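So, here come the structures, one by one.
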Structure 1
Amino acid sequence: MMKINKIREMSSPELEKELGELKTELFKLKFSLATNGLDNPMKIKEVKRDIAKINTVLTERKIADSKKA
């Protein structure tokens, strides 16, 4: 689980990369859940929350940039 402060410290390109990795991880988790079950189904919830946090920070930055322009 990523902390929001850690996410805010990352640059936008780093966040985009992390977002891609988390989406891939989420796909793999869902796939393994459907095929043979997971040891920890709560991991899916954690990954979804991390994706949402990153999307929130990216949206905040886009809004801030548009206000500056």
Structure 2
Amino acid sequence: MSLNEEQRKFYENTLKVTKKEISDLEANIQEELAKVKERLAELQNAQKAARQMYAAACLRLGIQNDLEEAEES
């Protein structure tokens, strides 16, 4: 079954529009992933700093660092 000129134009336009939509969505996905990665890095740095402070407090108090033991297990 062949397409008439109007149908062909419709489908060609559909291809063009949906291809752009797919490209835009991919760009949005990459942008959101970058934000998530940045936020994860921030949280991991904060966690690292808190663990260092916890370890220092344990040292000053002369007690065992239970978080270090949990990490090793």
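Brief remarks on what is shown
- Looking across 1, 2, the calculation of Cα extents along the principal axes in Å, for residues 16-55 alone that yields 30, 15, 10 traces back to 1.
- Taking FRET efficiency 1/(1 + (r/R0)^6) of positions 8 and 32 (r between Cβ atoms, R0 = 30 Å, to 0.05) as the measure, the highest value among 1, 2 is held by 1.
- Source structure (of 1, 2) for distance in nm of label points 7 Å out along Cα→Cβ at positions 24 and 48, computed value 2.3: 1
- For Cα extents along the principal axes in Å computed as 85, 22, 7, the structure of 1, 2 it came from: 2
- Which entry (1, 2) yields the derived value -32000 for helix-only ellipticity at 222 nm (-39500 (n - 2.57) for each DSSP H run of 4 or more, over all residues; to 500): 2
The numbers here are math on the coordinates, done by the rules we state, and not lab data. The shown structure was predicted, so the numbers you read here are calculated from the model rather than taken from an experiment. Cβ atoms are built from the backbone, for glycine too; each structure is taken alone.
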